[in-house]
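Below you'll find the structures, each written out as structure tokens.
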Structure I
């Protein structure tokens with residue numbers, strides 16, 4: 001419910017301009033970034049509570065992201081014969097969402113995890 005309410009708030013806050021479903025796009029991309037953050041926090045910083053990942057990942061973020069709406073909106077664009085816009089939305093969402101997951105992972109690792117210890121140099125090694 002928490003995620004669905006946040007998604008609804010996003011839909012109210014971001015209008016769809018030029019027929020492009022910006023609200024769903026921003027929701028899914030930001031949700032994917034948060035999934036990247038969540039997975040690093042839960043799996044790489046400390047042992048998580050066993051229910052944290054299903055509650056936060058599947059529950060909250062699963063309710064927030066909306067790939068079913070993404071499919072329906074793509075279908076609606078195709079029915080309106082807006083083929084280029086539908087293809088842009090279809091491919092663009094996938095590419096940007098995957099990049100958002102990676103950005104969430106990389107950024108969270110840089111902020112939340114200690115740097116690796118320096119490698120010791122062997123005696124006589126000129127490096």
Structure II
């Protein structure tokens with residue numbers, strides 16, 4: 001699967017979140033795979049599976065994320081690599097992710113050992129707080 005089954009994995013492990021899998025098909029292009037909400041905070045997450053060190057990102061996905069970031073900082077890209085790794089990126093890195101290896105693009109977090117060992121409390125916290133402001 002192109003999303004590495006991340007929607008299913010997030011639904012299983014992100015407790016207390018309202019998660020909505022999004023399929024826009026023929027109506028619009030580029031909308032992320034997952035909408036999430038918790039405690040009055042809402043955001044979006046594009047789910048990807050990396051083939052070796054790269055994932056496929058379409059230009060429409062970059063455009064949608066960049067437009068949404070003008071209004072909401074909680075837009076992300078989650079990448080599952082080799083079944084056991086999760087990389088979480090802020091959507092401001094989508095252009096770089098399209099062209100560069102996952103390992104060289106600045107990420108918000110990286111977890112290994114499979115979904116059961118990923119730090120779901122930290123992942124949830126990152127989704128709700130967004131990127132740190134500098």
Exercise. If we compute relative contact order in percent (Cα under 8 Å, 6 or more apart) for structures I, II, which one ends up with the highest value?
Worked result: I
Exercise. To which of I, II does the computed value -0.48, -1.11 (log10 I(q)/I(0) by the Debye sum over Cα atoms at q = 0.13, 0.19 Å⁻¹) belong?
Worked result: II
For this session: Using mean count of other Cβ atoms within 10 Å over residues 39-46 as the calculated read-out, with 14.5 as its value, let me know the right label among I, II.
Result: I
Exercise. One of I, II was used to calculate helix-only ellipticity at 222 nm (-39500 (n - 2.57) for each DSSP H run of 4 or more, over all residues; to 500), giving -7500; which?
Worked result: II
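Throughout, read-outs are computed from the coordinates displayed, never taken from laboratory work. No experiment lies behind these values; they were computed from the predicted model shown. Cβ atoms are built from the backbone, for glycine too; each structure is taken alone.
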